[in-house]
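Okay, got some structures for you below.
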Structure I
Amino acid sequence: MITLYSYPELFGVADNNPYGLKIFAFLKLCKLQFRHEHILDPKDAPRGQLPYIVDGDAHIGDSDAIVAHLIKKYGLRIDGGLTQAQRDTHLMIRRMLDDLYWVMSYSRWSDERFWPQFRDAFLKAHPAVSPGVLEAARTYNFQRYYYQGIGRYEPGAVYERGAADIETLANIKPSSGYFFGPEPTSIDAAVYGFIANIYFYAIDTPLKVRVLSNPGLVNHCIDMHSAVSR
């Protein structure tokens, strides 16, 4: 059986990291049987990053590589009907989500307005985790933000980037159905991983305010949440 290793759940979503939630949703949409293990330490993960899966003898990290592996190994048709233009859009959305990731992470770990609420909510949901572990993770994330570049921005400029990503997603999303038609594809799992971790987040960050101002994204998130929570 496939085993998914990813970060812990929070605020009612299966993983408080968008990439882990993306893989969780993908597995659910494809009706693949899997076991879900929540961990914090990625030391055993390929490239030292979560999520990753163990599928037989294969240990695969990186959410896009995981999706590609599962599609190939199990002959999944979830993206089989996409045109080349849709595949190109698919790639561009995924790259934009990579940008949105940094803003989401910053809003939780770096912004002093929201960090205490995130810390307290996480420790309440996972009492086995010590405050020191979260403080160490926060210090590590500060270094990541600096070297990635977003840590050198003023907060307002950080959220402007995230707002632009969310507005673009809302503009791409059709008025009905999913991103590429009446049935979800893997990009819907990817978008859900991010938007659910903003919409269901019980802290009113600027990102959440922006998502709430786009009913199409909210409806997509709710529909996907219902589909993958069965």
Structure II
Amino acid sequence: MSTNRPVTPATFVGTDVVDLHDPRTRGKAEHERFLSRVLDGEEAATVRAAARPDLELWSVWAAKEAAFKTATKVRGEPPVFRHAAFGVHWESRRSGGEPWLGTVSYEELRIPVRVVGHADVIQAVCYMHSHECLARDQVRFGLESLDEPGAPWAGSLNELLVRFTDQEADAIHTLPSAAVRIGARMDIADMMGISASRVEIVCDPGLPGRRPPRVLVDGSPARADVSLSHHGRWIAWIAHADR
């Protein structure tokens, strides 16, 4: 299997999801030490003044996480991740379920971000063209419930693992991490006009959280990029692929 030949995708993507019903997310906006650690002064003030402080907090958090994943790929290695160093600037925060749009600033990078959410969950997605302009074509993002009846990822972890190659399975340790890969593979295959059985999402050896997923087609690197996230009962992904 040829996996060592570098292929640079045209677009770099990142996503993060937050389950707002997870006990660890509730009331966190009231913890001043946490706010001072992950937010800058302006962001913290906005959270304190918000009608729904937890929604505001976790929207900013998810935007920072998604931008970190994107910046890692743009730079070719993970930057030192201090949440407060990633500044979130909203350009549009619409009501009625419409996405929030903005930019995450980190040093020289300006990373466009889009956040969708409701009472149950928040998903942030970032996608940057290699020339730092927003890429609008051939990008898909998914947000799904892990326990959706009849979903393609329904089943136990052991039942799902047989659907992955050994290289893919090396990075899969939980049911959500298997489920999110199945959803992402389906979108990548659809964008490329191929069978999902030809697509693999693998991770290089290294420390957890510091080895971004890569896309292979027929065992070779593809001009595609993917980012995965899961939290609580939600799975989320964003994928880019060239035909």
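Here, each number is a calculation from the coordinates, and none is a lab measurement. None of these values were measured; they are calculated from a predicted model. Cβ atoms are built from the backbone, for glycine too; each structure is taken alone.
For this structure, a couple of remarks:
- Computed 0.60 for FRET efficiency 1/(1 + (r/R0)^6) of positions 138 and 154 (r between Cβ atoms, R0 = 30 Å, to 0.05) - originating structure among I, II: II
- With respect to mean count of other Cβ atoms within 10 Å over residues 58-65, the largest value across structures I, II is given by II.
- Each of structures I, II was scored by mean count of other Cβ atoms within 10 Å over residues 26-33; the highest score is held by I.
- When helix-only ellipticity at 222 nm (-39500 (n - 2.57) for each DSSP H run of 4 or more, over all residues; to 500) is computed for each of I, II, the one that comes out at -8000 is II.
- Answer label among I, II for the case where mean projected area of the Cα convex hull in nm², for residues 122-193 alone, calculated from the coordinates, equals 7.5: I
- Computed 3.6 for distance in nm of label points 7 Å out along Cα→Cβ at positions 66 and 162 - originating structure among I, II: II
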